[in-house]
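These are the structures, in structure tokens.
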Structure P
Amino acid sequence: MKKIILIALGFFMACNPSKKTVAQEKTTAVTEKKGSEAYAPGITKEELKEHLYIYASDEFEGREPGQPGQKKAIAYLKEQYEAMGIAAAKSDGDYFQKVPLEFGTVPEGGITVNGEDFVIGEHVLAFSEGSGDYDGIIYVGYGIEADNYSDYEGLDVAGKLHLKKSGEPKNDNGTFVISGTQEASIWSNMSESIGKRSELAALKGAKGILYYDQQNYPRYKQFFDATKKSNRPRMRLASESANTPVFVLLDQTSALEIMPNIASSDTAKSFKISIGLNLVNSNNKVDSENVAAIIRGKTKPNEYLVISSHLDHIGVNSNGEINNGADDDGSGTVALLEIAEAFKEAEKRGDGPDRSIVFLHVTGEEKGLLGSKYYTDYEPIFPLSNTVANLNIDMIGRIDPKRDGDRNYVYLIGSDKLSTELHELSEAVNEKHMQIELDYTYNDENDPNRFYYRSDHYNFAKNNIPIIFYFNGTHEDYHRPGDTPDKINYDLLQNRAQLGFHTAWEVANREERLTVDKAVN
């Protein structure tokens, strides 16, 4: 790939105050148009291209969290917001939100049940360390809790080792207890069930969790084996390993050794059993950051719309080739910069948004949505209860080669999952302003790709914050060195960014905040 920034410039233009930024060079003609139509034309393919040829250049070395290229990326983003006159989101004026990450190998060791050893990777799996000897355990059935059902009712579970199983209870007529219908609840969702049970057990004060899940075990075994063989350890939130109980996934062999009737029994109980945990790993800290800026709302400054993209990519491969990540997610990153500039231009003319708009660039998406998880679960800069929506932009510069139809399309995911109003608003905005073909293929709950759970919007959605995920689909260069700026369709990138801006404008300026009529438990 052709290098855009000469190495002789050193630590690129962020360190050169005489170098004009894209934002500084931009001029926007005064227009007679009203509302978002007056400012959307300022989001141009030319400036998107100029940003992206810098942001996805070789000098940024694939933007892997903690690496020099990621530091160049965050410096570039900070410089752009400063040049636009958009303030840092944090009250101390720092654009950077430190995200404590660490590399964690899969643990060594295993567990012992009544004197029988189960080596990690053989009938038991774990991804964090934990140790201790127990002469008893508390079985909590499915280990779930909802408005109309609880496996924990009346139990003293704090400081104990919990045994639980997958699934959820049913009524005598075959319907599910929690939903009251033939439809299972979120507790049966393969992608969410483990996380929800872990969070609940942590809230209950569990010392550790032993979880029997025949359906998920093969998936996690494959991931465990790949992680163990890899020379690049798994990255995770450091605060996660420190603050959550040890979690051990059981297959049928180990589960039946602990409780022979676990499949048929739903009744919670405590029982005597000798169990020893000996799971040890070594972790190395990683220095990484989110970048967050804000335009304060005029009339509802304490309500927040978060527009997000991930700033990271997967770095340099074992052959020394740079994964530039122009589409993933350079395209979303530069779209967010242009959307921010359009809102700033509106503010300059006295036409700023009613609600505050947070421009959030998160780290560690490629490592497991880590930066957004840190923002939502550990250190939200603004209260989640006052966050009205999240519009997440991840890969909007290419065309899905598997797709038939108009090239002027975008995949929309999640707009109807939590708020009917958001979905209807999104459709109306597109019809009024852009007429892009909105493709809901990957919005299907049965989509095998599970894209709804694979980008940063999910950490907002799990907190009942309405979301839209804008996405162009994968292509032959996905997570490969070939994902370079010359392959971006800049006219489509412009259209999709403008759609995001128009939608954000409506969400930020509507009289009432969006209603959440499909909240998850």
Structure Q
Amino acid sequence: MNNSQRASGVLMPIFSLPSKYGIGTFGKEAYNFVDALKTAKQKYWQILPLCPTSYGDSPYQSFSTFAGNPYFIDLEMLIEEGCLTKKQCDAVDFGEKDDSIDYFKMYNARYELLREAYQKSNYKNTNDYARFTKRNSYWLFNYCLFMALKKHFNNITWLEWDDDIKHRNHSAINKYKKELSDEINFQSFMQFYFSKQWSALKNYTNKKGIKIIGDLPIYVAMDSADAWADPHLFMFDENLKPQTVAGVPPDYFSAYGQLWGNPIYNWQNHKKTNYDWWVKRLSHVSKLYDTVRIDHFRGFAEYWAVPFGERTAKKGNWEKGPGFDLFKEIKNKLGDIDIIAEDLGVTSKGLEKLMAKCEYPGMKILQFAFSKWQDSNYLPHNYTKNCVVYTGTHDNTTTLQWFNDLKMTDKHFVTEYCRVNVKNPVYDIIETAFSSVANLVIIPMQDYLIMNGNARINTPSTLGFNWQWRLKKCQFNKKLQLKIALITETYFRNNRALLIKKGNVKNEQSKNN
């Protein structure tokens, strides 16, 4: 981020965009959303991880940290290219609701259409495809083979595959490379089109003066091409059985902690390679995004390791992470990357030391700030400029629902601190974030729409009903865009000159055109 300028943005996942065919994509509605952000005077669009989702549909449990989610490939663009017909797409049932995603129907229907497009496409004979495969050779084949093998073995985890391919014996890889060549090519086709469409959308977004904040989960999924292709980088035994898995210990919010189940990194082996895998990973995402938000940043200072097989995260140990050594290597190899460190939750001296050395902006959540009239680092009067403030994140309920559910004492605290109108508190809370000294403010789209808890993106440690909310086509309208623009310019988060008259923003066009 440019630390010399105040700015603001909107948190809005790609899958939550409006679309004709069941899920948000890189199509025309994404471009319309960018245009709306421009009118609203926003400088940032924050999204969630773009990687392909596995069981539970969470973008934080992916088959690959490098690959892209095929669901985001826009079908209407494929129709325009002649790879599909409108009749084919219209005949598919993607679900009846335009404000939520039916992942069951999506899984059963989407890939059939993409396979049809693969059969008709001439992608292999293009220079763009040749450049794409060369540029991504360090991960592409392993991922495509992994996904082909997943299908071959009826989607069971790679830990249960036949021993020869589980252990990546050379002869087994050659054997399946031949047998599954068509499926491997299909997977490569989808990654090419994902990259092609995303690159075009990102270029358009940047030309509009808007930067994209992307999310990087600290861990990879156990059932992923990453863990299968490079088992020496994780805490596996000689039989590739995990020794420990990731999570967080019990705290105020959870008596049993959170058992995530991701494989733990073998940091000694990473260090021996000068963190080559991490350098490649950060290099990859820094091309996808303008700014990278790294999830669970504390895990680099110290991490909670739970013995494999435990049913909760209660039994575990704090282990030392790589610390600044990793980020020093990343900076040496890649230069300065714009990074936001997700430093939420219980802090530690190790995390504070790492944050001070890295100098990355941390995160402040207003929904965490108001408890029993006690002072808190999440209250705006304690902020420094080098932070990013949110009303809430994808893991929180909406601000309206949060406010309505507060205990009366805490609600009174919010009312006094933010000077809110209790009948319509959300925008007063949003303006509290905007008025802070924080360099960057990010507001979830649902809060601008004053939506209740039904629009929540995710409830941590639960399955079902997550990652489903979608914006309706009419909701982010011109009236709302101008309302957001007024707030943005009132608190000097856009450097264009303005005149404020009777509640309306009038830009001095002659000075800016």
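Coordinate-derived values only; no laboratory data. Keep in mind the model is a prediction, meaning the values are calculated, not measured. Cβ atoms are built from the backbone, for glycine too; each structure is taken alone.
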Next item on the list: Kindly point out which one of P, Q the value 3.1 was derived from, the read-out being distance in nm of label points 7 Å out along Cα→Cβ at positions 384 and 432.
Entry: P
Next item on the list: Match the computed value -7500 of helix-only ellipticity at 222 nm (-39500 (n - 2.57) for each DSSP H run of 4 or more, over all residues; to 500) to one of the structures P, Q, and report its label.
Entry: P
